[in-house]
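Each value in this text was obtained by applying a stated rule to the coordinates, not by laboratory testing. These numbers come from a predicted model, not from an experiment. Cβ atoms are built from the backbone, for glycine too; each structure is taken alone.
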Structure 1
Amino acid sequence: MKALAAILTLALAALAAALWAYRDIPAATLEARYAGPGSKFINIDGARIHFRDEGSGPAIVLVHADFASLIDWDPWAEALRDRYRVVRFDLAGHGLTGPDPSGDYSEARTLALLGKLVDALGLRQFTLGGTAFGARLAIHYAATHPERVQRLILLDPGPVHEAQPEQAGEVPKAAWLLQYILPRALVVRVLESGFGDPARLTDAQVDRWHDLWMREGQREATLRRLAQQRPDDLEGALRAIHAPVLLLWGEADAGVAGGQPREFLGLLPEAADTRLIVYPGVGRLALEEAGAETGRDVRAWLDAGAKSAGGTITRPSPRP
């Protein structure tokens, strides 16, 4: 009995130490660390949204990927803000925005917050860009608001058809443990899996992603968002797009070999113009791996008036 008691005591001590090591980081601490000079907060339908609104000129609104934050758009903001008004924000349950008090992380709620944010900022017409999950949101917004979206930029938007209905919203029970324990090594693995060359991943990127995932309430919000995901009609939304479209894709993303970029182009028959740019050696997290390169191409496309002869361009691999 004494031995068993000792083992239980050690186990409880180890658990307590783990919970302490992976405790939530207060929002104020992270805001002091990651809110830049241009950071602002606005209440949108009960959610305190963190955003940055920089530069002047034609507006471009940027929507980040799942698990990411507006900071990932830094290279694009740097490339654009001398001539364009660049608006980016943290989705609910991401970055410095934090959890949505409503507890609703559905696509409908997320799109509604996007719409109310651009309304609050007085944006009547703008270019809309997104990456991964953010690209899917951009597609749906553009399809339902053609009078407002002048141009559409999609960076590694993923497959047209995602999970089957019976698989949507399935979060393994073991995953809920991430509310309490989230090793930095797990964040490294997640990010490395999205890089064509993991050597390009920086410690600063890993630290930032891990820190922001550890914001108070963020991990629970992430799991609830995943549990609320449902299949969407991306194909129908793509067919409804009339604006010019710039499609950017990392060639090392498995979806390229599976023909995803060509599938997207085939579903944009009504788009005024389409251009596909492929980046050899770059993975599905192209914004994080090749932000400067993709940002330069976006700037060139916008400066040209989003009109081109169409077709596909293959860029050289980014320098290590």
Structure 2
Amino acid sequence: MTRSATSIGYFGPSGTFTEQALLTQPDYAAVRREPFPTIVDVLEATRSGQVDLGFVPLENGIEGSVPVTLDSLVFDFDLLIQREVVLDIHLALLANPGTKLANVTAVASFPHALAQCRKFLGSEVSGAHTVAAASTADAAKELAEHPDAGTAVIAPPSVAEVYGLVVLAEEIEDHPENQTRFVAVGAAGVPRATGHDRTSIVCFQGADHPGSLHSILGQFAARDINLTKLESRPTKKGLGDYCFVIDLEGHVGDEIIADCLRDLHASVFRVKFLGSYPAAGAHGPGRRREAALAWQQADEWVRSLRSQIDTRE
């Protein structure tokens, strides 16, 4: 965590998947936590210094990137990713006590959550219309405060106890492997390299021309750098004007990554650095230990070679 961080803002209210993901990180769970009603509010609070870190959803395994988060980081905020956290996502249909599944005429939730349950909605409550909410937990909170026998919400099953709701159906997501990637962002600072890291950048083109994307990707191919994500986003300047959001394995502190970024910066119109940070994953700690050992052995090897240099005048 950022050395001086004593507070972290997250996409709330209490009970969101964002809060659940945050609480899986012991150091984040130990500092002051403040929920905000929107993702943009979290990012603004981080930029202004109201909180030291912001914690927001970035990408879902079914629906892809969360547009408001990605576009805000690309175009509106100069914040750096400090860490990523991946959480398994299981969704439930919740309602006020006494509500029956057959009586549900409306389903409210965060748009990404609604989209992750299309098959269930189509087969089990096909006559119900969907209502977009600020977050999954906010939908549950709203239903608890304004009971409606015809309305249900899609939210984490744990939210039912928080807001006094009942579970009508569990694990209603279309794919059981459903996961969401969350990121912690800060106003400044790059975490040290761990040996199992990810770097995120945005490449802006000066003008669209044949081979422009190939010239960007060639920089990575030439260095055998693995890309874990490549996504085009409209720049908001006109149809056909796109930038490329790229995640790659490695850290800006690695010389090969630094050399690649240097060449990209010199050859494309603009490169925006979104951060180098520890990569998530069950094998992350093991890979970091292996990388540290490999680096130590390599360092000892190089030192043994250098010790043989003739220093005589």
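Per-structure values
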quantity: Which entry (1, 2) yields the derived value -11500 for helix-only ellipticity at 222 nm (-39500 (n - 2.57) for each DSSP H run of 4 or more, over all residues; to 500); calculated: 1
quantity: When distance in nm of label points 7 Å out along Cα→Cβ at positions 136 and 264 is computed for each of 1, 2, the largest belongs to; calculated: 2
quantity: Among 1, 2, structure where FRET efficiency 1/(1 + (r/R0)^6) of positions 152 and 272 (r between Cβ atoms, R0 = 41 Å, to 0.05) as derived comes to 1.00; calculated: 1
quantity: Computed 79, 41, 40 for Cα extents along the principal axes in Å - originating structure among 1, 2; calculated: 1
